[in-house]
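Q: Multiple structures follow.
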Structure I
Amino acid sequence: MISGTILIVGGDSEIAAATAAHLGRRGFDVAATTRRKAQVAKSRPFLDLSEPVEDWPIPDGVGAACFCAAIARLADCARDPEGSARVNVGGTVALADRLLARGLPVLFLSTDKVFDGSIPLVPAETPPCPVSEYGRQKAAAEAMLGERVRAGAPAAILRLAKVVSPGMDLLRQWIANLSAGKPIRAFDDMMMAPTPVALVATAVERLLAEPIAGIFQLTGPRDVAYSEFARHLARRVGADPALIETVSAYSAGLPPGSTAPHTTLDSSALHKRFAIEVPDALAVIDELIETCR
């Protein structure tokens, strides 16, 4: 059971905000860090992982921590590998070490991008093989935390792929355009196995409540292309499918790793232990549509 405040590192992200809200509803005390000085408060301490963290004042009463902070856009990491690594590797691991030195459980959110996407439903124990700078940075942080786990530290890793939230901006835009008879463009070589953010928050709670060292994964059971997503949406809103223009993400100049044929990870460990399971991609999309109308 969690004793004390749950520290969410990187509280400005969509996943972090949903997780903090979920934990608050469940009766937990939460402190979520922010880089936005206008939002600093007792429950929103300021933290910038790009700066040295050795003297950062860990809030009193912290009992566990979840690391959501990251520079996660593939293009941003490719454009500035040194600067993004300061956050994704250096600052993250340095702060995790300080927490682990106090015996506090740490959960690190990672990504399917530690793999090359060549096979579906990748087992958790598969050696990382990233092709993007972001994936390499996350794999490096995983490796360093793995060393701490082998030394007996209470650290866990939760790998995620595409996480979706109610009111998803892309979906709102597509619905508005299709309903107005306007065309939309959708990638036919970019895949996703969407995971509802509510399930991610539940997984975070369970992994912190029963601290278990090791690697866990949570994605949908199968991939769909963004173009399939768009066609399904057109059917649901009664739009002309001819309004959908399929294009290549690769030809759009997206960085390496953007067009992996698979994003799914073997998520059976979370299902067996906590009965957490992501529905099929189109079922997740159907639920999202209802939040975007």
Structure II
Amino acid sequence: MEPFVVGIRFQRVGKIYHFDASEFRDLQIGDFAVVDTSRGTQLGEVVAIVNNPSPPSEGALKPIIRQATPRDLVLRQLWIRKETEAMVYCRAKAAEMGYSGVKIVAAEFSYDGDRLSFLYSSETEDKVDLKKLRTAMKRIYNRSRIEMRQVGPRDVAKFLGGMGACGLEIRCCSTFLTDFSPISIKMAKEQGISLTPSEITGMCGRLRCCLVYEYEQYVEAKIQLPKRGKRVITPNGEGKVVDINPFKVSVVVELDKGGQQEFKLDNIQPWEEAEAIRKKSKELCDKHTEGDCDFGGNK
């Protein structure tokens, strides 16, 4: 029997993890299930049915423990309501203990309250010893296993939400990004974006995630399109490329006779290529017709 694999998400905008649901083939998108993870037993939402799943890179997929019951869902909501209170307590205790470079970003209870994770960021991004703070929180939440988990600037922005640097009402990371892709200055250069920090830096202080959105299209288009400054032949005469439009697969040409016009890739020819064809044709003409061929109006 083919395995029945589902994709489960534990946060509203979080990464999707695959689990073996062969024992629960009636699961549908929108249902909730209890699963075993590296962070203990968790409750997540089924957001995808995986057709033709590829074998996992290591070991086997973890099986679903059971479909969530109404009691599980009620428990989950009760513990979610206590997360803000736990975060406030932890922030106050961190300030009292003198952890000035540490910011408690969020608190997360497991669905049954068995585990409580405090997510924090550090100004230096170095590992901080929070044993005393963890012990203090254990005294308050003695029923839960306490975990202190460090997150990066991008994750902090994702948790806090708010307006993006571009003016978008809710940041991309808080709306639909489930993973953070590697981003480099090269991506901005390839797209012709100004390297002014305010133009390429997000609210997290890192390069904007959107720099990766269109990068591949720009790279692919630039392979096909002539570079700026190259001479081309158009239906309206020769000229020089002054701008490119990767998404329209077109270029803006400054014509020798004056003015600028936009041409699709199919309507232009590189000057070097055309010149090479002209020379080759003339050589063939001279060789085989001994000058009797009419080439370019000359005999």
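Q: Kindly point out which one of I, II the value -11000 was derived from, the read-out being helix-only ellipticity at 222 nm (-39500 (n - 2.57) for each DSSP H run of 4 or more, over all residues; to 500).
A: For helix-only ellipticity at 222 nm (-39500 (n - 2.57) for each DSSP H run of 4 or more, over all residues; to 500), the value -11000 is produced by structure I.
Q: Further question: Can you say which of I, II returns -0.50, -0.78, -1.05 when log10 I(q)/I(0) by the Debye sum over Cα atoms at q = 0.07, 0.10, 0.13 Å⁻¹ is computed?
A: II
Q: Still on this structure: Quick one: semi-axes √(5λ) of the Cα gyration tensor in Å, for residues 100-259 alone came out at 36, 18, 11 when computed from one of I, II, so which one is it?
A: Here the read-out was taken from I.
Q: For the read-out Rg/Rh (Cα atoms, Kirkwood Rh), for residues 20-131 alone, a value of 1.00 was computed from one structure; give its label from I, II.
A: Working through the options, I get structure I.
Q: Can you tell which of I, II yields 6.6 when distance in nm of label points 7 Å out along Cα→Cβ at positions 92 and 268 is derived from it?
A: Attributed to the structure labelled II.
Q: Something else about it: Once relative contact order in percent (Cα under 8 Å, 6 or more apart) is calculated for all of I, II, which comes out largest?
A: Comparing I, II by relative contact order in percent (Cα under 8 Å, 6 or more apart), the maximum is at I.
Every number here is computed from the coordinates shown, using simple stated rules; none is lab data. It should be emphasised that the depicted structure is a prediction, and the values quoted were computed from it without experimental measurement. Cβ atoms are built from the backbone, for glycine too; each structure is taken alone.
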